[in-house]
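Only the coordinates and a few stated rules stand behind these numbers; no lab work does. What you see is a predicted model, and the numbers here were worked out from it, not measured in a lab. Cβ atoms are built from the backbone, for glycine too; each structure is taken alone.
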Structure 1
Amino acid sequence: MSFSLQNVVPWGRSFNEYVTMFALSDEDLAKKIVGCGDGPASFNCVLTKRGGSVVSVDPIYQFTADDIAHRIAETYDTVMEQTRQNRHEFVWQRIASVEELGRIRTSAMNDFLAGYLAGTVDGRYINGALPTLPFADDAFDLALCSHFLFLYSEHLDLTFHLLSLRELCRVAREARVFPIMELGSVRSRHVDAAVSILASEGYEVRVERVAYEFQKGGNEMLRLRQPTPA
């Protein structure tokens, strides 16, 4: 089945949000990083400007900057209205209002769009998607997955999650997934089973609290590492 931009609602988070969501230290930011499902986030372009090494993978990167910008403009008002209607599902502290949220996310997406063409030429934005990534084993030190795995648990089953989590650990020595909530601000139906199964396979896997919480209850990430060779 072909991937259609009309089925996507682009919504990019900021560099600072990534740092807090994934509890990224200065040491982490110096690692070779891959972001899966980054969409129009500004993490890649900002970290690159700071001298970091990062590659982002998303099927949205098969489209041009103009295509993505047009789709952002088409969906922005709908996203904002849905956020207003469901504002009770969010914590309005770090981000104080729906209007401030719009400004933060617009700034992040504008930064992404401004550097997207150069990043594509440099190989920093790659068309691809879980559960199969176009990289060699251990190509990265750290894999990040923001607001994709677990968030869409109603649509993506446990098997998909397990395949994807194993794939993240195939291409990177460590993986972090945020949040572990699904839509509706409830803990993902797949988290406990995924943790149990992966632990039984030898992965080092745990749920950790982070300083970021925007979606109510969404202040935990899943951290996992490859099984130790026998």
Structure 2
Amino acid sequence: MGFMLEKVVPWGRSFEEYCAMFALTQNDLAKRILGVGDGPASFNAELTRRGGKVVSADPLYQFSAEEIKRRIEDTYDKVISEVEKNQEAFVWKNIKSVEDLGNIRMAAMEKFLADYPNENERYQNAKLPNLPFADKSFELALCSHFLFLYSPHHDFEFHLESVAELCRVAHEVRIFPLVAFSNARSHHLDGVLHALQESSFHCKIEPVAYEFQKGGNEMLRIQTV
């Protein structure tokens, strides 16, 4: 069966990983950014500290910091165990080992937890495919490790509606990765690309300088204007 999670889990990535996953330049980081499905990632906290403008949207933010911390503790061993059993599904280059992975993820999530209680307006309790933001509220929307990765959990219509919603609220959308847990490209991807092109959006699959999950080294870039 390989690596698989039964549901979306709180699992946060670092600022450096976001920059690599989404090929973010200094010009990108100066934009008004929306992160969708950020969970307990440290991107918001670290970019804000650098003077950036970012809002994160995730249903996880209905919970308090203490509740999120408990959820991380409850799921941490499960995720690490799945990675341990399926090490061949990952690229052990920048992240050297399962232990290293755990340390990197916990460091990112601890930065999130330290920031989260202090500034909740940057963390909005919201989820796809309906976001509480006006049209083109953001210059750039990022969606990390949700759409396409969780293809077995969400059907094509959900993916299409969610991508359309991201395009509504932002001038540009970037989604990473484009593979499901199987490490194969999501079976929803071609249909989503066709629908975007039919709607006259400019979309392109681009390689990025990041690969931990094997085959997960591409992002989808969508220009909505």
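Structural remarks
- Among candidates 1, 2, the computation of distance in nm of label points 7 Å out along Cα→Cβ at positions 88 and 208 that gave 2.7 used structure 2.
- Between structures 1, 2, the calculation of mean count of other Cβ atoms within 10 Å over residues 128-135 yields its largest number for 1.
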